[in-house]
Structure I
Amino acid sequence: MNVKAAAFQKQIKIGGDLVVIDGVKGDDLLYRIMINQDFKGYIQKRDGLVHRIDGSDIHPLLFARICQALEN
């Protein structure tokens, strides 16, 4: 089995939640968000800012912490 890793991956602990941020292969500005092993949607960097993609189910407070993690 040949498995290729995502372009970028970062794991952060926020309170009792484990947030995994995975880069999407082929798009350096798009990230897949998993919270406690549940897919919550995508975020994208545009013009130096991070935006939630329509349909994302990421709580605003967690989104703010994810933005901070991406800056580091």
Structure II
Amino acid sequence: MKVRIIKRTNPGGRVTYVIQQKHWLVWWWWVDAWENCSWGAACSDTFESLEEAKRNLCYFDGTASVDKEVSDDS
């Protein structure tokens, strides 16, 4: 899935960095990531710094989790 980070300057001058994805249905639109999220607005896609947004990009770009067995009590 294509993702990007945008810099958003709000009317009061506050700057935030927002992760956006291509819309799941209207694929040529860029939307804030929470709009594609199965848990909706509870999905945090807005960050105070670009570095923080970059650290969280992996949750939106399709990066897979890695599972490793660390204990087997059988």
Structure III
Amino acid sequence: MSSTAKAPKRITCWNCSGHGIVASYDMDGFMSPDECATCGGSGTVIQYPSGVLAKWPGGPLLGRVSNAEPSP
């Protein structure tokens, strides 16, 4: 009997489009670059086979995608 566990995969961050930097505004309306809070500046997030999203493997969870692969 062989069981093959599916590994998590890295996907591009949807908030910064993979750049790791987003625009930040202060009270005066000045725009400056800031680290993306969704991916932590890496530009990618982890998607587990169950559809769960995380900042890094084992890291803070970000939510779940609805089109994940069904579990056996």
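What the table below lists for this structure:
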item: Structure responsible for -2500, with helix-only ellipticity at 222 nm (-39500 (n - 2.57) for each DSSP H run of 4 or more, over all residues; to 500) calculated and labels I, II, III on offer; result: II
item: Mean projected area of the Cα convex hull in nm² - structure with the largest value, from I, II, III; result: II
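A short reminder: the numbers here are calculations on the coordinates, not readings from a lab. Because the structure is predicted, anything quoted here is derived from the model rather than measured.
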